[in-house]
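Undergrad: Alright, structures below, take your time with them.
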Structure 1
Amino acid sequence: MAAKGPLRGISQYVIHRLVANYWSLPLIAVFGAPLLGAAVLWTDRAFAGEWLFERGVTLLVAGDAAQDLAIAIVGVNAALLTLYWSVTLIVLTLATANLGVRLVDRWLDKVLTRVSVAGLTFCLVFSIVVLSRIDPEASLAELPHFALAVLFALELVNIAMLGVAIHDLGRTMFVDRSIAHLGTEASSIAIPVVAAEPFAGEWRFALPAPREGYVEGMDLERLRKRLATHEGQVRFCAAPGQHVLKGEPLVQFEYEPRKTKPVLRTVAIGDFRSSVQSTVYQVRLLVEVASRALSPGINDFYTALACADQLAAAMAGHAQTWVDDGLVAVYEHDSRFELPGQDFRGLFEGPLKAFRQAAADYPSVSIRIIENLARLRTLLAGQDCPGALLEFFQTCAAEMHAHARANAEHDSDRADIDRAFDKCLLAVAGEA
């Protein structure tokens, strides 16, 4: 099945690429439908068709009527499949044109869409198989009653599911739904980390990246077992989502491992950014959707406000991953593994700056970001979070205030921005 959480290792990467698309399930349906059709026809001829006919359970009164029914079902299935493909392409084209092409990678993971395409494809091929075995000149007793009953039942399910699938595609256009899902997923911690003193010794061996691309994920638990007897520290130089060049240091070791292939198998490198990079991708996608919504061609600041709210929720969920200056993030279950860039600052500092740059020309969005940072500081101050994290929020709010104020064109906008930042300062004073 398609990966839903952080991708772990090359094997999961390969499986995800084979499954998270619009062709794998339909391909299975194309090859599976003739096999199931043959099995149904064999069952019909062996006993099921005669059993139904003897009990008067039949949809037909003549052989030509059976052929007409099958032809009609084949035509309907072909029309439904064409319709669904067309609507799918239209929805994806319109939505991505407005809010970013990288949402397509998430929509390709939608189980209902992939199952719907596969179901429509299956029913079309199955109906053709059944149609090919109908003799319009056969007597009523010789008709494949069981196969036709199965075909009719599948068609009823097909039509019912089409309505559900079309509704789901329509909801896809409502981007707030995707934003809410992104925020929920981004709030979960993909790789648990804790703060520790960085290794002060010499890294004696560096494992280079075998190819150019983006780090999709790493299977730290599997590597922990593979390196159970290995002594010394291990440093992962590139975090998920980071771009590496072929030959760049990917993993550094205090002592050279006996085998390097097991290590490389636990770090997947892909050609492009994708949703399996988990939190780092989701956070950046929230900012990308917000930035695109604020572009002059779209100018949808409500979408940007929704992204700002979900980004705040994601930051609240990652508060425990903060690492103070001078320390380094290490894997919670194995302190030998240093994970620079996979702490709170590594996840959110860059996206927050990008969001500030995009929102600086929009006072309403800038004010919401400042207010959310103040709310986060107030919330986390009562949960004994590190003081450096609270100062980080204050610094981000001050930068947003200065940038938005400098770009504001009206005195009233500057006054609103000042009031929002004053509330942030009052929250700081209240903590003191």
Structure 2
Amino acid sequence: MVENLNNAVHAVRGHIQYMQDATTLVEIQDGLLAWDSTGHIVACDEHKKINSLLPKSVNVDNHSGKLVVPGFVDCHVHLPQLDCRNKTGHTLLDWLKNYIFPAEAAFSDVIFARSIAKRFFLEILQNGTTTAMIYSTIHEAATNVAFEEADNCGIRAIIGKVMMDQNCPDALKENTKESLSGSERLISKWHGHKDRLFYAMTPRFALTCSRDLIVGAGQMAQDANVYFQTHLSETPDEVAFAKEMHGFSDYVDFYGDCHCLGKKSMYAHCIYPTDSEWQGLSQSQSAIAHCPSSNIFLRSGRMPYEKIAEYHVRCGLGSDVGAGPKFSMWDVMRCGQEQHTKNVFSNKNAFYHATLGGAEALGLSDQIGSFHVGKKADVVVFDVPTSFNAIEQIPMAAATYVSGKMCYLGKE
């Protein structure tokens, strides 16, 4: 694939792999990927075919023998839970009470919040993730800091201030109207910033949110044309308590009644939806974030992956740090194969969901997720020979680029 090589300003050489679609892997053993000054891809082909055609001024980063893949897309991750990984021995609700809520309350301190955000974004880029959908905390100032640090490091991010107005510690319980107002202010400041940072309305889940808050979040997401994210059907206890609390029989219909379904809505986990709920996700064109490493760690259950194809639901992968123990999407892919077996969740399936499939789930596949000419050069280099070996090895990135700009360079 070649457009106008005269516009090229930078390129990487290496063993290129990307998914052309959900089933087709493109592999170029000695490839060259070039982009222009705006960070858009102008060529992806064999080195021998196009190297001589590049302008003399082009900077070529030579990663021969290393794997070059599209930047990973993490569809579900919690910034404030960076230091909450590997807190074992609890199911979801006890884990929230004993570890997560106290950790998130500390984000009332903006200096502390910034120190965590800096480390969070460094580690996520070190692992080759270039786009992430992120939960912050209930604190508007801490969420603003998260956006500032995302802006500084160059990552592509969708971030939301968590919303909770019931069934949580007093230190994290919001006034319903103020929760919505805080989100509105953050939307005005950050949504669409540099065409790289975006906002997501983020009611944590049905147990900690009143119906008024969920309705308000859904309506604001639609009115402002921003994203919406929450957790859905992660454990049987959560499902039972939510039904009792809100008086519904169909979890997805409940969110539909609250204006929370649609192309920009992302539901994490989705382990226990009924067939009618899967149908509701499909018909509304909502997406899900599959979080196998987290599901294993908290013993929450197995997401029925076969329903994705049966109901044609868009699906990305989520590290779900801190229930997920690692930022590495290689680890998430490996855990997916552990839960589903390679016959169901093949190497190509895993790689697709971590790249192009994640981009499709976020509605960004026209911009990222593969190396098609015209897309943004979100690129990661790994010092391994092939992507499928990497699923076992879980490497760190050698270099990470977002829109053609190097955001992380590993140590040789």
Structure 3
Amino acid sequence: TNIGAGRVVAMDLGQIDLAIETGSFFAEAALKDFIATLKDSGGTAHLMGVVSDGGVHGHVTHILAAARAIAGAGVPVAIHAITDGRDVPPSSAADFVAAMLPGLAPGVTIATVIGRYYAMDRDNRWERVQTAYDAMVRGKGAATAPDPVTAVTQSYAAGATDEFIPATVIGSYAGAKDGDGFFCLNFRGDRAREILRAIGQPDFTAFDVSGRPAWAALLGMVEYSDDHNAWFATVFPKREIVNTLGEWVAKHHMTQFRVAETEKYPHVTFFLNGGKETPEEGEDRTMPPSPKVATYDLAPEMSAAQVTDAFVGAIEAGYDLIVTNYANPDMVGHTGDLAAAMKACEAVDRGLAAVTAALEKAGGAMILTADHGNCETMVDPETGGPHTAHTLNPVPVALVGGPKGVSLRNGRLADLAPTLLDLMELPQPPEMTGTTLIVR
């Protein structure tokens, strides 16, 4: 979001943390309405969220705070715990779940434990999503366990790390019923959208949801998409970000092209456009499908060749602005497989060779960078085991083509949009507080 906004946009994590700390979270109208509706219906509040402190998609403290408030109002709470293993160490869920238990208020239970591989898919792998749905909504899991910690440890014993823990039903949980409510605590949209479509979309057809309960209330921590807003209420509505990179380019009657394979498509569209799903005027998009494999170490090249073809085609077509994401280093880096990560980087290298040649022929310029690290650290320095999470290392930025005799200074992600506008010889909108990285 900061890349496309050209300014530092306050993260949802910080906003939610502050609201919980000050108590304003508990006074939010959407949350109060959710509680009141369930008190009237006599239903259970189902809370779903990632149970780690990774802070990328959600945070375990948000789940505990919401559960405490809802149960304190007299509404029973069933938590659907999504185990992480990507934004935190791959076998840390047992500790996170165990640490949750003493903090659970009376009337709060953990009903299911499900790896994010199933509950947080974003690549239309509906067979995965269905296993998560069946456990949470129907009470029918791929596994059962007497308690949530055992759900995790028995998965470890079977060789599954946190991300891949099968959808496990805990104790006597029998599913959701008419008059219940569902509250998604994750605050990032891309990995919440699919499971929430299954939960609430009226005309959902990706798999059979016959017998889905008549929910009394559906609530999300944030807005997950314009479509989701039709059936989900929101605690924290999105703040409008005006004059993003895409919007500003469109206002100057210039063309733009966005390309990424399905795993990263929201990053070059929804997120880059400040949370707007609809393309700008003159903005074209393409989305090669990511390969249908269990994990991307099995196909580290992913769809880089198709992304490259579209990228080169857009250069040759003369688009004024092209935004591309190569998914390989991040998605394969998350597997913790060093050899596969090397192949992933080689695939991107091959693609960039073709792109650079096309760019030179067209006389264009390119900024090459990343928004976080991952595959440069594949071995955990503390444990010696695989490192699957993002890193906090500074990322490189390179200028390919463009004006002669210039250099790039150090900066931040909010400086990238101003840098592109500088290369395109467009003025910078006043809302963008970043500054160009180009030093003349």
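The numbers here are math on the coordinates, done by the rules we state, and not lab data. All of these numbers come straight from a predicted model, not from anything done at the bench. Cβ atoms are built from the backbone, for glycine too; each structure is taken alone.
Undergrad: Supply the structure label, taken from 1, 2, 3, corresponding to P(r) over Cα pairs in 10 Å bins from 0, in percent with the calculated value 4, 17, 21, 19, 15, 11, 7, 4, 1, 0.
TA: Numbers: 1: 4, 17, 21, 19, 15, 11, 7, 4, 1, 0; 2: 5, 24, 33, 24, 10, 3, 0; 3: 4, 20, 30, 25, 15, 5, 1, 0.
The value was obtained from structure 1.
Undergrad: Right, here's the next one. Out of 1, 2, 3, which one gives 35 for percent of Cα pairs over 22 Å apart, for residues 133-220 alone as computed from the coordinates? Working shown, then result.
TA: Values: 1: 70; 2: 22; 3: 35.
Corresponding structure: 3.
Undergrad: Here's something else I'd like to know. When you work out distance in nm of label points 7 Å out along Cα→Cβ at positions 93 and 205 for each of the structures 1, 2, 3, which one comes out largest?
TA: 1
Undergrad: For the read-out mean count of other Cβ atoms within 10 Å over residues 157-164, a value of 17.4 was computed from one structure; give its label from 1, 2, 3. Write down the numbers at each step before the final one.
TA: On the way: 1: 13.9; 2: 26.4; 3: 17.4.
Going through each structure in turn, the value belongs to 3.
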